[in-house]
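As structure tokens, here come the structures.
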Structure P
Amino acid sequence: MSIPAIFLAGYAIAETLRFTRAEQLSRRDTVEALHAALEITPRNADYYARIATLDSSQDDQLRTALALNSRNPSWWILLSVRQEQDGDVAGAEKSLLQANLVSRYFTPRWSLAAFYYRQGNKTEFVKWAKSALSAGSGEPESLFKMAQRLNLTSSQILDDLLPEVPDRVDAYLRLLLQQGRVGQQHAAAAQLVRIGSKENRSSILETCESLFAAGEIDEAVDLWNTAIRVGWINLFPLDPVSGKSLANGAFAGEPLERGFDWKNSTPSGVSAIRSLPDRSLYLEFSGSQPETCELMGLFVPLLPRRQYQLKVRYRLRHSQSGSGLQWSVLPMPSGKPVMVGLMNLAAEEFVEQMFPFETPRQQCPVRLLLSYTRLPGTTRMEGELWIHSVQLTLLP
């Protein structure tokens, strides 16, 4: 090996040992160890920035890091935090703008939006919040809450702040559902249906329920029907005025368990199978079910003070004179039934049973429910129930 080659190899080994020692010191993650590491590698920007992170009094170390590497947005954001804490609002804004020059990702944009939120600057907040929400991944809920605290209306959030990105609109709708802001949910859900896909269906179904339970029946029905028109739901549209108040009387399609479709309960001791070849719902009772339990139910939009008739086609096989099975029509939120009808026609073949009722004077959300209650003087029911169809007719 020639002398220059030996020299270069020795230099490389020495440099490797030097950087290894500096790295070992930095891993101790103390200010003292990092200063010692800088004596070995004095131009390591990461070490300066870490010192500033560990010791908030050493902002000069952070500025040195940025002088060595101005392309790290997190350091500009950290500097802005220190500047704002020291009352240098203009400097904090400048640092955040610089962070957004070197990075187009969510966090720098979010940080600038949050800065303008703290300054009460609605215009700039909306601009940068929308920019952050357009940047891809990143938790959006905090931006929505900032907008609400700045008294931005839901229309302003939908029209000015939210980009037409389904995931973002879905996240905003879910926040409204969580907060119980019923009056703002329909518009957000309508926008989601317009720009979204079937992947967003769960939020729409939850919104239908929220609106309906709150008494916003027309809006809940409109949202349900809109989701059907765009192909998100493969069930029947609703039109209470013409008597179409039952979305799935024949247990068709995939079970949604939400919105205006049936919700099946599965109490212990009861098994259920849906969509059998004869298109019936099959329930089997072992005799170990609770003495009182709900089995299935759904929301039905009904007109006030009108006569209706519920018709159930079923067959029932059990060993007692009274099954304890009953249909109820329950106005919400009182829960006091306007109709309770017992199913006691035990038969090997399908039979039909009718239950007339009248709705309350004022329109209100109504739930149709099938439940079981052990009858006095009997043991718990053992048997099988097949429900072929349920019809709800608005009488003249």
Structure Q
Amino acid sequence: MIFNTFERMVAFRYLRARRQEGFISVIAIFSLLGIALGVATLIIVMSVMNGFRAELLGRILGINGHLAVMSATSDLGDYGALAQKVKSVSGVLAVVPQVEGQVLASGAGNAASGALVRGVPAEDLAKIPSVAQHLSPGTMQSFDEDSVILGYRLAQKLGLRPGGEVKLISPEGNPTPFGTVPRMKSYKVAGTFDVGMSEYDSSIVFMTLPAAQLFFKHPDAVTSLEIWVNNPDNARAIGYRILAGLPRGDRVIDWQQANSSLFTAVEVERNVMFLILTLIIVVAAFNIISSMIMMVKDKGHDIAILRTMGASRGMILRIFMLSGASIGIVGTIAGFALGLAFAENIEAIRQFIQRVAGVDVFNPTIYFLSQMPSKVDSIQVAYVVVMALALSFLATLYPSWRAARLDPVEALRYE
């Protein structure tokens, strides 16, 4: 729609309120602020939700494989040959044999905590970037069959440091004539790791594969094979190809199945938040309608004079559409800039608020992550901006139509 110079001049003049039109101007300002805040809030919340999902996915898949091969009835024997067979499948990057078991970890004094032991070959552990890049100095040099690596939050809970000693107690005890005695053994703490995800940092213990096989009594066997693939989104399709070559009774679990409840909850929350926050923009659009209707009623005399001077109905329609749309355009641009600035610096803003207020805004033990993540999706931002502009434009149609349909004779008669 093309607006000529006269239409733009009149439209923008109507937005500058005189003293008797102050109330209309206040409504227009609140409409602009509503759209700006709605757009900014949507961009910020969607960026945080995207960042949370990406960080969660990255950390979960960094310490866990994209696929896991397990036996439905027992341990995986002859896992070396099985691992070679899995590696030959197209798309598979790495296969790590693993022994996993629950223990009670006991540290200094009476400190104790439940933990999950993962026994993996030392050379394979060094190849897992999310773990290898976040180890305390000198950890891999001290990592052997008589030592373990603790999550740093677990080490803090147990009052342990590298070089200390942790006692692991397995619920699967040793049978004796006097009953079952819990199996326990002390290990040296070779070091700690910090992957930035509270659930893992406070519960996982890494052990060499031979030591785990001995402790959990899995001689020449493992509990699972952890598999990394070239594209996590194709994990399920690759899993089907792997399953076709496995012995009957073995099963393959992909990362989506293993974490389905967590990622489904994140996806549902993101969609619900989008719908709820969209209502802010809708309310602001209704404010535009109300302010424009009041403006049309107030400018009835001016509209009549413009019509008698030769202005067409289309010209009147375009004048009021431009007036209303300007509110939405300015508000959308302001919200776009504010939302991007906030989303890009949200961690710095969080830390500032914590320092000023003295409260923990983003507790890592609750939200799994140690920092507030943010990932701006350009497609989602474009969708939010287009939606806000469309709603602003639609909000001007009815008031502009009423202005264009106004009878100049009737308007001047009752003026």
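Each reported figure results from applying straightforward, stated rules to the coordinates on display, with no laboratory input. Since the model is a prediction, treat every value here as computed from it, not as a measurement. Cβ atoms are built from the backbone, for glycine too; each structure is taken alone.
If semi-axes √(5λ) of the Cα gyration tensor in Å comes out at 66, 24, 15 when worked out from the coordinates, which of P, Q was used?
That value comes from structure Q.
For which of the structures P, Q does the calculation of distance in nm of label points 7 Å out along Cα→Cβ at positions 103 and 375 return 7.1? Mind showing how you got there, number by number?
Details: P: 7.1; Q: 3.4.
It must be structure P, since only it matches.
Figure out for me which of the structures P, Q the number -18000 belongs to, where helix-only ellipticity at 222 nm (-39500 (n - 2.57) for each DSSP H run of 4 or more, over all residues; to 500) was derived from the coordinates.
Q
One of P, Q was used to compute distance in nm of label points 7 Å out along Cα→Cβ at positions 167 and 263, and the answer was 2.9. Which one was it? Present the calculation step by step, with values, prior to reporting the outcome.
Numbers: P: 2.9; Q: 4.1.
The structure behind it is P.
Could you figure out which one of P, Q the value 2, 9, 15, 19, 19, 17, 11, 6, 2, 0, 0 for P(r) over Cα pairs in 5 Å bins from 0, in percent, for residues 47-150 alone was computed from? Please report the intermediate quantities before stating the final value.
Details: P: 2, 14, 23, 22, 19, 11, 7, 1, 0; Q: 2, 9, 15, 19, 19, 17, 11, 6, 2, 0, 0.
It was calculated from structure Q.
Of structures P, Q, which gives 28 when relative contact order in percent (Cα under 8 Å, 6 or more apart) is computed from the coordinates?
Going label by label, the one that fits is Q.
Could you figure out which one of P, Q the value 16.1 for Kirkwood radius over Cα pairs in Å, for residues 239-382 alone was computed from? Walk me through the intermediate numbers first.
Values: P: 16.1; Q: 21.2.
Derived from P, not from the others.
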